[in-house]
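Asker: So, here's a batch of structures to check.
What follows is calculated from the coordinates using simple rules that are stated; it is not laboratory data. What you see is a predicted model, and the numbers here were worked out from it, not measured in a lab. Cβ atoms are built from the backbone, for glycine too; each structure is taken alone.
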Structure 1
């Protein structure tokens, strides 16, 4: 006769362990994503510091950037509105630093 767990006779221990392992895996993934974001932020700050010392800054208009990236202007406006693409707002005019855009492209490339 099999000896049963006297304290928790109905408990599915394997199921409990699977849930715990799933939670650990989820936390590991979240930690890795946080580390990737931290590294990207560090690289961005370093690039911005470099750009601040670079006097050869070329600013693009929305039209020029859309031609450079080969995307519609609406895509540029959408990314700017969501603050996903580096930009300057000069009154009602948007401008994009070519160097920062190129760095942004490197950071967001799919590998």
Structure 2
């Protein structure tokens, strides 16, 4: 039996549904739980040998309800890491990395 290929529109709609479910779940967490989980993730990341060796690290800039990357970015910069973040131009689906300046507002 052949599998029907999904259209691009179907994939986009599915991704939107998944994102909506995840955001709902994230936003329903208590703030203290979010902070605790963010701290655990930060500690695990900073212990990784690959992280320690890396000169450049790419982070995303977190939104409300997501893992807090601001403290990770600031700490990595203090360690001398070059930080890049994904940037998307308006009306474009292309992401490109951009170097985040030291002390930039997140």
Structure 3
């Protein structure tokens, strides 16, 4: 997957991206099974991540994959981030990036 062609979204935008590849920023909250985790998106929503290798709870990461349903992402790859991430800052950046008023600037 090529990151540049893949929008970074928050959990509130999932319904608009069904069937499309996206990126989400978040923190691992729980392991559901051997290959399924839940991630708290930077906007506070919970995303079920299928086909995701086990990660330590609390790990911050960017997750790439395809939206397959409400709040569900089929994971293609992950990128672990440093431990001290400001999720509110990420949320604000994503909101600005999604705002058509600022598209020419970004």
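Asker: 1.9 is what came out when distance in nm of label points 7 Å out along Cα→Cβ at positions 15 and 95 was calculated for one structure; which of 1, 2, 3 is it? The partial results should precede the final answer.
Answerer: Values: 1: 6.4; 2: 0.9; 3: 1.9.
Source structure for this number: 3.
Asker: To test your reading of the models, identify which of 1, 2, 3 gives -3500 for helix-only ellipticity at 222 nm (-39500 (n - 2.57) for each DSSP H run of 4 or more, over all residues; to 500) when calculated.
Answerer: Working: 1: -20500; 2: -15000; 3: -3500.
Answer for the origin of the read-out: 3.
Asker: If percent of Cα pairs over 24 Å apart is calculated from each of 1, 2, 3, which structure is the one that comes out at 42? Don't skip to the answer; put the middle values down first.
Answerer: Numbers: 1: 50; 2: 42; 3: 16.
Checking each candidate, the match is 2.
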